[in-house]
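Next up: the structures, one after another.
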Structure P
Amino acid sequence: MTQKEPVIHIQEIQSDLKRIENDWLILHYRISILLVVSALVFECLLGTLVVSSDLLGTTVRRYILKFILIPSSMNLLWIILDTIVVRSRHVSQDGKIYTVSIVFAMICFTLFTAHSAFVSMYYLFAIAMLLTTIYASYTLTSVVTAVSVAGLTLSELFIRWDSDKVSLFESSQRMFDFLIALVILLGCGIVSSVIIYYEKKKNSAWVQKEYEREQLKKRLRFDELTGALSRRAMYDDMRDIETGEDARSCVFIIADIDHFKSVNDRHGHHAGDLCLTGFVRVLRKSFGGASVYRYGGDEFCVLISDVTSGEAASLCQAAQRNFGELHFPEYPDLHPQASFGIAAYRFGGDNAVRLFVRADKALYEAKQTRNAVCVYKPKTESA
């Protein structure tokens, strides 16, 4: 895990939110298709009833043309536009969202204009506005609200498609209904904005909590002073090697700074901290991409795959040289040394606890002479 991982995790969350947004976009598009198809079915059924009754105030041909063919053709054109935009690779996600949302409002406009004799058709536009709240965009919802209000006003004031429609200027009741509908639609726009506000607040709180949780995990997984992985991280990774693909070639190393207590006693704890952080840098450089852990105090562990015990011993010797060559400007007479214990994972029937114990025994042997590297040999293991 690197320092950037919490940021990467937040990016993954934002990517998930984008995916959910895209899923809603597809559903929004399908709802538009469903509305058009349902309206066509309803118009056909209503037309059958009207034609077979004495309610028909015009010819059958004219009725079919005005209330079925023309509205359905207009809506089909809107759906074709929707489909082209949604499937296009050249239109941005925002472009698709705006197109689908505005097209839905225009479908509502078409249906309302064709059947404006029914007062209940006013509230089709409210559906168009509410469907935009999932996108959590004030601008989008405001645009759709403006389109809906403009469409309703235009249809009521200037278009009289249905001959049974009562003009606003001929009926105070119709005028009253129209004004109430405008108030309700504007209210829906305000409510949608309030929903968006709390949706944004909820998402922001969720992302913040996830960030804090990842930061906490990072603090638990890393040693604050040296930046090495923590003992807890080592336990997790050692548990994983028993089922990992690299278990056959896994080598575990325990390293200990020689006479570290005397470094603190003679030079102070600041010198000791510099010594610890320098040792971690050396281990990381010497062992490449291997995991370096701080087990406690001046004791560090390395878990490395795809090397033999002999190769690991050579790496440890290189680390010893590099550590001895470290220069501390504030403490010119500080020349630390380290000892290493090495144990190889035995594939089949072995476990992480035995691996650690064997490496610890090898370290104990190396500490007898100091600045040494010792590889665990099976004959030294007690029964």
Structure Q
Amino acid sequence: MLQVLPALGQGGAERGCVDVATALVAAGGTALVASAGGPLERELVRAGVVHARLPLDSKNPFVMRANIGRLAALIERYDVDIVHARSRAPAWSALAAARRKGRPFLTTYHGTYNEQGYLKHLYNSVMVKGDLVIAISQHIAELILARYDLDPQRIRLIPRGIDLAFFDPAMVGPSRLVQLMQAWRLVDGMPVVMLPGRLTRWKGQSVLIEALALLGRKDVRCVLVGSDQGRGGYRRELEELITARGLGGVVHIVDHCNDMPAAYMLADVVVSASTDAEAFGRVAVEAQAMGRPVIASDHGGSRETVLEGVTGWLTPPGDPAALAEALTAALALDSAEREALAAEATAHARANFSKDAMCARTLAVYDELAARAAGQVAA
């Protein structure tokens, strides 16, 4: 099986690619990944996955055209049975290469994808050109059907999964918590509100800041966890807003965290304030797996991952007043209520969003496509 994506960064598509490739090797298959490389490449190699470094992160039409031949050569060299594309630009090259070599083509529709204008709609359409199309949430499945004339029978709903051995409260020792508390200068016993997510406008950091201003409490700490990824202008906007609202001692922006399980354990409430709909909403699931109350925007994938009134709260997107009200409720939980919510949250995450289930269902789709192809050859 050949998976194709631009690079191997830290996003959900990349994590899913690594997880599925590793599961395929464990099941006795041969996994091949083509990308421009990145931090997760070492993990692939350690798992016994073959990685082919190609300029698949380029949107240059000439490079994309050249990538067709490069991918076709890979398909032939490794006798690839199925080509699985996870992102738009490399998907166009992968589609042409798969068709050239007569191999089944599979896509995973990972994002909501901006649809402004006909050309953008056409560019995005490659993600529904798979013989089968994996949707990572019911929200995405419905979005696909609303945008494209696609037979619903071609869609396979496979929610994203998280590593429950990694996101396990029992595995986080006190030393990890102390180390992170010191790095973030948190005060023991003071409630912590956390919003994990890269610093980009639609993630809603400013909405949370406005909500905290309405909350009017100085006895809490808010940590915005995420890299600005070169968006220095937006980071400065947030810093100015923090100062303007008198929250300099309350809200802190920290960079990417390499120990998110410990980060979640430090939080009294985890917020996902996205103003645009999340395709899935990994933060809400990770936080629930760690037994943390969650407040998420009431749209997109969050409606499928957060149980309103049971594992957390859903608030109208972009509404600081509603978010402040939910924060008040979350911070007012007593120890018994918090323990009950934690039990519901961890059970919900484990029952519905495990990495193992995601991988097993994806491998079943591979088997389905391989059986189809074998039947066509036999016929």
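We did not get these values from a lab; they are worked out from the coordinates using the rules stated. Treat the numbers as computed from the prediction; the structure is a model and nothing was measured. Cβ atoms are built from the backbone, for glycine too; each structure is taken alone.
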Value -21500, calculated as helix-only ellipticity at 222 nm (-39500 (n - 2.57) for each DSSP H run of 4 or more, over all residues; to 500), assigned to which of P, Q: P
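With distance in nm of label points 7 Å out along Cα→Cβ at positions 209 and 345 as the yardstick, tell me which of P, Q scores highest.
Details: P: 3.6; Q: 2.5.
Evaluating distance in nm of label points 7 Å out along Cα→Cβ at positions 209 and 345 on every structure, the highest lands on P.
Given that FRET efficiency 1/(1 + (r/R0)^6) of positions 185 and 257 (r between Cβ atoms, R0 = 35 Å, to 0.05), derived from a single structure, equals 0.00, which label among P, Q identifies that structure?
Numbers: P: 0.00; Q: 1.00.
It was calculated from structure P.
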Answer label among P, Q for the case where FRET efficiency 1/(1 + (r/R0)^6) of positions 161 and 353 (r between Cβ atoms, R0 = 35 Å, to 0.05), calculated from the coordinates, equals 1.00: Q
Winner on distance in nm of label points 7 Å out along Cα→Cβ at positions 321 and 337 once structures P, Q are ranked, highest first: Q
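Comparing structures P, Q by Cα Rg over 2.2 N^0.38 Å, for residues 137-176 alone, which one has the largest value?
Working: P: 1.48; Q: 2.00.
Once Cα Rg over 2.2 N^0.38 Å, for residues 137-176 alone is tallied for P, Q, the winner is Q.
Volume of the Cα convex hull per residue in Å³ computed as 219: which structure among P, Q?
Details: P: 219; Q: 144.
Computing volume of the Cα convex hull per residue in Å³ on every structure in P, Q gives 219 only for P.
The value 20.2 for Kirkwood radius over Cα pairs in Å, for residues 73-264 alone was derived from one model only; which of P, Q is it?
It must be structure Q, since only it matches.
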